[in-house]
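Dropping the structures in below, format is structure tokens.
Values in this text are rule-based calculations from the coordinates and carry no lab data. The structure displayed is predicted, hence computed values, not measured ones. Cβ atoms are built from the backbone, for glycine too; each structure is taken alone.
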Structure P
Amino acid sequence: MSRSVHLEELPYFADSCELFDRIRDLPRAAFLDSSFPLASGGRFDIITAQPWHRDVPRLQPGASDPQSAAFFKALEQFHSEYYPPMQPVAPEIPFCGGLLGYIGYTAGKGLHRIADTAQPSRFPAAQLYAYDWCIVQDHLLQRAALVMQPCVGPAERVDLQARLRQPPAGNRRRFTLTSRFASNVTATQYREAFDRIQQYIAAGDCYQVNFTQCFSAGYSGDPWQAYRALRDVAAAPFSAYLDMEADAALICLSPERFISLHGHRVETSPIKGTRARHRDPQRDAQAHQALRTSKKDRAENLMIVDLLRNDLGRSCAPGSIHVDRLFEIQSFPTVHHLVSTISGELRSDCTVWDLLRDSFPGGSITGAPKRRAMQIIAELETHERDVYCGSVLYVSADGRMDSNISIRSLLCDSGTVRCWGGGGIVADSDWRQEYQESYDKVGKFLDTLEKTIPAH
């Protein structure tokens, strides 16, 4: 190994929120949360802050196709220069410092030459930071470690160790909504957009389009408190909390992996097909069975599997792409999902950045074919998706990568919190069911936060 990464054992916490509380007042604090043991499938939690002071390449909204492609090449160069090649630290250390942040759906518009018609965002289309230390909690082995790159000096180590021994700082401002959530799309407007999509499908323009609506409300207080409340009711294995610029925060409780890279193995797990959970066990079992046997949902899922096989084919070795699991039911606290898993082997002449660029954005949140679906989305959606339907990700200093599809996301900024919900529309979709599904996916989020509104 060309460089020595310092590992220091820490006391293990069953709830990583208690550790994040100790460091979250540091700049650009980030928490990648598997929500273990609240959600199945979780193992690793990653906590970090204080990114390296030099700016990592960023991408602004409205970037052209060449600018967007150049951005991924610039990230590749930055990563290779600041984090020289090294061997993986250990199987139980998925991230040992490296680049971590988000690539928003907006970045995909540039890559696919989609004209921007929505209100411009004030946030970068993509923003990653270079972190030199992190805390990794392994819930399978019930171990925790402070992981530090060689550039982390003795004074910073002492400060981190002292912070982690202290109880969390108190006096956080309680999160409170100042208004109820309202959608930017009425039922009539939704149906008009739905009908337009059906016309495109009938004309052979596309097979599926993921159409969304945006809910917004006023708020005051600390978004971290909102994350804690939502985590209690909608835990998911690819969750994240990111402190962003100008006191903004991203809350994400995503159940969906976008792409992971471990060694040369590539894996993606698209979700297509959703049913709401029910407290009554019999009704819940019926919803589970209805999703399992739904011809429409299976066909919709298969369309995206084919799209992602094609996406991975741009960066993976010929003949290496396989569908490992098809139409698997995964159940989460608020919904059942239909999930498939595709894997491949990264070509020797491709990098992780090629893989991300050639697959972005995830096909499960665009439709098929991808570019035409994105054009229709840009025509019909009046809101900017920002980070929603993009990806929260890390690329570790040792080359390991994992990323989510940033669905089930809320963006808190300047006293307004936005939350998006949507779903894939195909030829045999019913507009009422699709409209309801967009609520089913985020309704529990909205209800939970609306309980914070003070009684008058």
Structure Q
Amino acid sequence: MLFEKTISDFIKQQHLFPSSARVLVAVSGGADSVALLYVLVALGYDCVVAHCNFHLRGEESERDELFVTELTKKLSLPYYKTDFDTTQYASTKGISIEMAARELRYEWFESLRRELLLDVVAVAHHADDVVETFFMNIVRGTGIHGLTGIKPTQGTVVRPMLGVCRDDVLTYLTENNLTHITDSSNMDEVYARNKFRHTLIPLMQELNPSLRQTIQHEIERFNEVEILYQERLEELNLLLVEKSADGFSININLLQQQKAITSILYQLLSPVGFSSQQIPIVIDLLSESSGKQIFSATHRILKNRDKLIVSPNVEREQSEFKIDLNQSFIEEPIGMIFQVLPKEDLTINKDKNHAYFDADLLQFPLTLRHWRDGDSFFPFGMNGNKKISDYFIDHKYSLLQKEQAYLLLSGDKISWIVGERTDNRFRVNTHTKRVFCVEII
């Protein structure tokens, strides 16, 4: 049969999975997934059925589950189903119902595939879905990757029906007297995809009756362009980006020498949550003063002199950590080793990872915490008082460095800007008998 042969040929041409593969088939009960299941069974694949009940359509959701249950009994196939509180999940995550359902089902499919030691997860996207997704991406805003269509494979997810369209699916089901259920929400234009499917794309097909074929050809071209684009982007990554432990920075001077700053920034920043609409704001940030910043849901960009520093959004902890006189080390929040020595046994290391104090001038337990507005100290070698904030300004601390700075306190007095400058009041002097030594590790 032509429909089955088309799908079989597509599986082989795209190397989706071998004939010996064990396949988890996602079945909603709708026309597309039912056709996919029947075809894979007819082609002799070892299939396991998975069904998600999202509890979004009342009795219809229960009807769908019952239909899939009866279908798997009819075909004598292993069957697994799960239930989701999709509305609650979407509310908690602050995302759309569509996105919530997508995240929930794909996470469960992969978990089930691993548990059952299956090879792939087969879903029923077809050529019409490719066209709809193409236009949806354009309307929402996308980089070039969004114009390259739905891929036949994505990790362990495979899409065997991308070579057929919706009309082909319906014809196959009709010719073989195969029943399926109809999801009433597929007609509800509150969902963006349905607006494209039922209104916008039919209008465009009036202008171009061969719209599907045209888009498929364009997608093939965009896929080739993306290959060249990614090769150039990798070169620019090496030139512009410096990675750090918790993020990366972009060299502003080198970035401004490029001809396509908007596209470069989108490709660098979209993986950390920045939308295409935010890129003009990032470009404005290039000429702002140091300390200016913008945020995505997960990350922030900080302008620091000639760099854009990109790092995760992390709330600064206000915790305080205590250090006793007889304590030998701590691991959190900063690794430190402590030692008390007679002054005559002391050998001073002058790098900033070491600090030395008159042990008898300190009040134990010491406190380790982040700096706060209003903090001040007496910098080593000076008699005067200086605000910590002014010290940071004088030493050109970035906002990120300020946020990460810790202080070591004796009582309510600052004894050390950790890794930077000690306080003159606790210095080792001619009267010192015991030295409290600290080393950052």
Structure R
Amino acid sequence: MLYTKELTSRGMYDILVCGGGYTGFAAAYAAAREGKRVLLIERGSCLGGTGTAGLVTDILGQRRIEDGKLVDSVRGIYALLEERLLTEGAALDAHTIDYSLHPHGWLPFLGTGLLYDNERMKALLETMLKEAGAEILYYTSIVDVIRTNDKVEGVILHNKNGLQAVYGTCVIDVTGDGDVCADAGCAYEFGDEEGGLAAASLEMQVENVDDAALMDYMWQTGDVRFRKIIGELIEQGIWKFPYTIFISVLLTKPGVYMINTIRQVGINGINAESLTAGTIDGRAENLALLDIMRAYFPGFAHAEVRQIAQSIGIRETRRIVGDYTLTVQDLIDGTQFPDSIAVSAYHWDLPDPKSPSHQPYAGVTRKSPYTPIPYRCLLPKGVTGLLAAGRCISVEREVLGPVRVMGPCLAMGEAAGIAAVMALEYGGDFRKVNVDMLKHRVEEYGGITEMP
């Protein structure tokens, strides 16, 4: 069926930021603070993506512990965000945490994260973008790309106003799934060799947890993931989930925990029917899990649901084919890159698609614990005017583990926004950006571009 429609134009912008997660927030902020006309397009009703709508209220990958001290791998816009949250009393200061066994994740390296109040984070992200001068457009989906020859010139939007065209000299794909790159005809990889994807998770927060009882059990037994209890429940036929560990994280208030436990196998994050099924099943599964928690887990006898996420958390979908693909061997060898524009301090973390509590690369050693992110990984082959940032960048599948979390995504977003400002001089050609100058500008704003 042929369908044609005359579209109205929303106008011309310097930079279009397609997606409002942390990567998109940072990209829009970085570009707008330099006085450029920036439009951020988001299909939901808040900024922060999985970190807000998805209830994963713990930013990771921005630092690690070395010799008992915190070492940063991400600063820049992240540092501004952290400082303002701490000033508002809306986050926990990682520098005040005891890095032995502790309740904020129950493993020392997880204590390096930034735990925050979800609603205050949403408001702060909006405040910062408004201060920088960026325009935010919620409740808006990107349905196609405007491309002339190899130049991406804009996108087609749909919202309550109908279909619209919007143009930008530079377009940044921060959708997480590489939607804009795919619509532009760019090549991409998807999942493992069989198309398998890491499990999805619909997050839950609970309250009325007995902190003392929970902590006492974990401190006394060391069974911080409840493997022993779950093993007994499996033998009794009570535990029927495909995962075999329990993950609880004490948030910013006593008795309130993020339950990052369920792992939903077989969810395709770029298929609407699969996402719908995953969301419906995820709600029911969380409630079933809560019944077991109340009956068998120390500290959770009187726990109640505080909220279940409004959107499902997706760990893996598309990875663009970029000018360079960061490899597992690069990480094993500790390869350094002259065009590195961001760094992650996170570890291997991409669960097996069929066995979601198993980390296939958990025992693979690396020369450096840090992951550099080359600028070339953000450049989708075959087009100009388009840059990608976030978990859809050009990496081998297992490299997604270190780069997909929110700390390095904030760093990538900031570098992408600065690169877009620089690319305006070349009509949106990101490949003409002087990478040495890009690194210098990222560092001027306090960012980190190379491994510590």
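Which one of P, Q, R has semi-axes √(5λ) of the Cα gyration tensor in Å, for residues 11-282 alone, as calculated from the coordinates, equal to 37, 24, 16? It traces back to R.
For distance in nm of label points 7 Å out along Cα→Cβ at positions 43 and 251, the calculated result is 3.0, so let me know which of P, Q, R that is.
P
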